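Listed next: structures, encoded as structure tokens.
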Structure P
Amino acid sequence: MTGEDPGRSELARFLRSRRDRVDPTQVGLPISRRRRSRGLRREEVAVLAGVSPTWYTYLEQGRNIRPSPAVLDSLARVLLLSEDERQYMHLLVYGHPPRARVTQEPASMTDMVQDLVECFGQGPHPLYVMDEIANVIAWNDAAAEWYTDFAKLPVARRNMMWWFLTEPEAQQRLVNWEDDCRDIVARYRQYVAMRHNDPRISNFIDSLQQASPEFTRWWVEHEVHSQRQRPRVFRHPRLGTRTMHIQVMTPTESDNVRIAFHLPAASIDSA
């Protein structure tokens, strides 16, 4: 009997429709003359996905069961789902998508963000792009003007969090340095919530704890901030003091890349 939860009912219908469209030969099953139904049988999906046929039958009936993320990904593999379809299943069950699978080579993603900076970063306001450990992988001239000239830094130190937390220049450039640092640490804790198993992120956090006593103190406070717009006040030796609003966005192609736009405070305040 189908449950009352619309998500479970929709997942049941979705699984049945995807199962019907898979040719058994696509998943390595032989075609029998006695096969009368199109697509895969429930028992075949269950065996290939590593779950019991009874449990999978309940799932297709909309029963009150909750598949784990790993089981959903296993079903996506067996049913030959696209990345959009895989994420759709997670949305139905958990209300939020899983981490996107990387569909682009790193080189093409780098090309994309470079093109973005060239197209939209020619104005007077900073624009920079970070990877999952805050390495600055692209920036415009205004970012170099108001923050630092990243081109002059060693490649291993072109990192926004490292610059904030360890470079004396950051304290000179940011009027509210401590508040800004606390904010980026709290934002990063929220950002890495779905990335605990990434050794690159774990190593990065360890290195920051060794390099910055402030980061260590703020990290263990467990403050969490989402990526909402907030003001940042800059102090420039030649251009004076200026407030800009930071808006961080993620491109649809990869959730490992974040783009920081800086909007003039006057336009925000008058909106």
Structure Q
Amino acid sequence: MSYFDEVEEAAAYIRACVPQIPDVAVVLGSGLGAFADRLDATTKLAYTDIPHWPASRVIGHAGTFFAGRAAGRRAAVLAGRAHFYEGHSLETVTFGVRVLGRLGVKMLVLTNAAGGINASFMPGTLMVIDDHINLMGSNPLIGPNETRFGARFPDMTEVYSKRLRAIADRAATTVKVPVKHGIYVGLHGPSYETPAEIRYLRTIGADAVGMSTVPEAIVARHMGMVVLGISCITNPAAGVLPAPLDHNEVMAVAAKASEHFIALLEGILGGL
């Protein structure tokens, strides 16, 4: 069975379980899964029940597909994602986004927990992604192009929609949740970056660093979806402060920021 056929089979399974196609989909990053509990009239599908869907094995990623309503919008929520550093191919990492695109979802909100490179970003800061730098060493579009997904050479001038970023800013003002804007850089992981690498990333213009989001954003744009990205800055990156980095700290800060994060997401969905 081809990759396209696997995506189609997964989409058909979800379509049979979800009566209406969602207007928007949200991918939840590490420690940000509480938003899924706010959906009304929820259909809940374990990733392990969806044909060919990759399992999520990282702490803080539930591995569940939700469909319901949030802020008056039909929404799909992916509580958990597969990561490149787990040994998956980028085709596998972006499988869920491919399925969303084939379902007919037009808007995608990608969230993540990230390290703060910009020294003014304190833990708990929510950063709207203005653009990204791909330093993962690969691209999910490498290989033969499937024209039923998108064009061979998709434009990346505006990966993260100006319109959706403006909606995020208005929502932030309405719900009184401060946000920053910045450039997200995606690295392979799973080791955290060295202080020297962080100095390099700051020099080339990065404000936050993480191990996800970039492949998903590229694939979403390949399929014609409009994308919004939001990072929760959970820790200063290596060398910004003398303390070592720890994934438990990432989870703890994300949990503390979840109230603001949920309010912002609901404000964005209500403003679409």
Structure R
Amino acid sequence: MDFEIILFAALVISGLIVYFDKTVSAPRREAESKKTVGIARARLPVLVEYSRSFFPVLLAVFLLRAFVVEPFRIPSGSMLPSLFIGDFILVSKFSYGVRLPILKTKVVPFGSPERGDVMVFRFPKEPKTNFIKRVIGLPGDVVSYHNKRLAINGVPVPIKSSELIDWPESNSASGQVKAFSETFGERSHSILIDQLRPSGSIRVTVPPGQFFVMGDNRDHSNDSRYWGFVPEEFIVGKAFFIWFSWDSAGGGGINWQRLGSLIR
């Protein structure tokens, strides 16, 4: 089940218990206490005690998660080398406007995804599943990908070759891939290209209100090249911070050097 729905249900139930106790049960207990002078007052029911304790905590967590930041864990290597398997990230829920929780309806429109943003969204083919990819094409853009080179509106995206590195998580035949620095405007990020894996060609125009996304691990990413565009209403938020990282590939343990890193 959706954790947001579970959290909302727990919030509503605990709130109703507190409200019922305050308006109905508490006055009754107060009336009974006046009749029993000198006798110790009865303890609150356990359910009421727990509800009073947890309601403010649940409310704070729900509001924080719904409107400010939401934590996610990276489960795959599709965003290598920017995000590792086992990274725990924070996603800004207000960078692209304020949405109502549960309903996902935007109520305060401000900000929109930019090329190069790392964005979390609900997978269009299965909306209960969250994906994370990099924004490549904005509404109206013509995106082409040929011979492992990306172009936007007919202009090749600048890339700079880097050293040959070993990424066993990339699932390439040799475990060796080529690293590049890719630039959108003044913003740069790293990508991986598996020279041994064939890639197809694509040329599409991004429809209004939708976005074209790709993983940084270009030859090992399930992205817009294969299933299409991300509708604006499916956007969850902008990934911006790595608050914890567990070294899944290295046999376990905290990956200390990644803690507190900003996501580029």
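Each value in this text was obtained by applying a stated rule to the coordinates, not by laboratory testing. Just so it is clear, the structure is predicted and the values come from calculations on it, not from any experiment.
Of the structures labelled P, Q, R, which one yields 14 when relative contact order in percent (Cα under 8 Å, 6 or more apart) is computed from its coordinates? Going through each structure in turn, the value belongs to P. With log10 I(q)/I(0) by the Debye sum over Cα atoms at q = 0.14, 0.16, 0.20, 0.27 Å⁻¹, for residues 5-68 alone derived from the coordinates and found to be -0.42, -0.55, -0.86, -1.36, which of P, Q, R does the value describe? The value was obtained from structure Q. Among candidates P, Q, R, the computation of Cα extents along the principal axes in Å, for residues 149-220 alone that gave 39, 38, 21 used structure Q.
Have a look at P, Q, R and say which one yields -9500 for helix-only ellipticity at 222 nm (-39500 (n - 2.57) for each DSSP H run of 4 or more, over all residues; to 500), as calculated. Working through the options, I get structure Q.
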